[in-house]
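Just below sit the structures, each encoded as structure tokens.
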Structure I
Amino acid sequence: MEKEKNSKRFLDAFNNIDYFLKTRYGFNRAMGFSELIRKAVSLNYTVRKYEDDLIDYGRLRNAIIHNNNENIVIAEPHDSVVEKIEHIESVLTTPPKAIGTVARCEVSIVSADTSMRDVIKRIASTGFSNLPVYRDKELIGVANGQKILDAFGKFLITGGKADVFLSNVKIEDVLSKLEDSNYYSVVPAYYTVEECLNEFDKNHKLLAILFTKDGSHSQLPVAIMTGGDVLEANKILENY
């Protein structure tokens, strides 16, 4: 069997990327590739990561075909170029799901009226530094180890007694006093690794992503991903 030409592989991958981005984000079909990439940068982690390469591939596409006629090829791309654009195409169009790759499906939750003593013991016993907090069946926040430590310190600085904080203060009391609730997000279970990395990239205060069936706060979490998983998530995409 004759080996498929690099030019055809390149153009197939290029056209798939062009079609995917325009379809996913509702861009005008007549939009040029460079403009498409620049607009998609703010929307897609993978595009943002490979922006310069994709812009170069747009120029290369114009260089290897004659008068926009893909039947007349005047240059053949190098193997490494073809392999890289095919990798980017794969990550963009069929990205791996976060659940099953990087997200942890074991999630420990606590109720809103749990004492701080029991919350801290739960964090220590499970090794999980982010515990979703529910009042009845509604998510009201995430008990984060560092934020709990900060709240405990402020309580002591203002003259509070340690045992009062541990025994009488409930986790919902601590969550209600946090000035910033932008440190966690809730997403549907079908979210991809790329979409999760996009969440972390857009919000540098983000500590955890909770996955529920439909992304609803009234559903229990089925998985969790934390900032500590970002490096592994990047490795998954690199090797995908």
Structure II
Amino acid sequence: MKANSPNVAAQVQIDLAERSYPIVIGSQLLGSALSYQQLPQAACALVVSNTTVAPLYAAQLMKALQARYAKVLLLSLPDGEIYKDWPTLQLIFDALLQNGCDRKTVLFALGGGVVGDMTGFAAASYMRGVPFVQLPTTLLAQVDSSVGGKTAINHPLGKNMIGAFYQPLLVVCDLDVLATLPMRELSAGLAEVIKYGPIADMTFFDWIEVNLDALLAKDPAALAHAI
């Protein structure tokens, strides 16, 4: 397989009429220009990440996006739930306004649930709505927060109390990024996956029991099926 050639293991279509979008699951997706070829073209793209994830994955993503966007910007936010607030959200608006980004600008959320929530809320708000793409880098974000359009920031009086329902154009779940995921974060994601069994699919719950060791070992095939 050539470098940067995407290997799509599965694709799930979220059917929401004109707001429908695909979730693409596989390996070597993040750094491949082919992953983004169906997105609308624009003069500018803004990658929003954080200080933990950006050093690992931002460069390959930005290189892939340069095939489609003349200007690709990076904003690296501080990492942590405590920064899921209004002052940090303003950093995204600052970057968009300072660079003269218009309503066609596409935002790319590269990170876990905090980055995804904040980028989605910024996209829903900037110029009353610009396109955005979810690139979740944790298992929990890949199976939960990146899907469904829930975007928000926290308030001192309540979690996720200020936000909007705003669907992405695309969700890219690259299994390769899970290789750097700490075991604690992997376990948090697996707990969410396991919960879906008793809620909706006991056959899947039985599959998890059989394949739990493979999931803990970050086996790509097992993770692709679970996601």
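Below are the figures for this structure:
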{"quantity": "Comparison of I, II by FRET efficiency 1/(1 + (r/R0)^6) of positions 9 and 145 (r between Cβ atoms, R0 = 30 Å, to 0.05) - largest value held by", "calculated": "II"}
{"quantity": "Origin of the derived value 1.00 (FRET efficiency 1/(1 + (r/R0)^6) of positions 73 and 97 (r between Cβ atoms, R0 = 25 Å, to 0.05); candidates I, II)", "calculated": "II"}
{"quantity": "Origin of the value -11000, where helix-only ellipticity at 222 nm (-39500 (n - 2.57) for each DSSP H run of 4 or more, over all residues; to 500) was derived from one of I, II", "calculated": "II"}
{"quantity": "Structure responsible for 1.15, with Rg/Rh (Cα atoms, Kirkwood Rh) calculated and labels I, II on offer", "calculated": "I"}
{"quantity": "Distance in nm of label points 7 Å out along Cα→Cβ at positions 65 and 185 from the coordinates reads 1.9; which among I, II", "calculated": "II"}
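We did not get these values from a lab; they are worked out from the coordinates using the rules stated. The shown structure was predicted, so the numbers you read here are calculated from the model rather than taken from an experiment. Cβ atoms are built from the backbone, for glycine too; each structure is taken alone.
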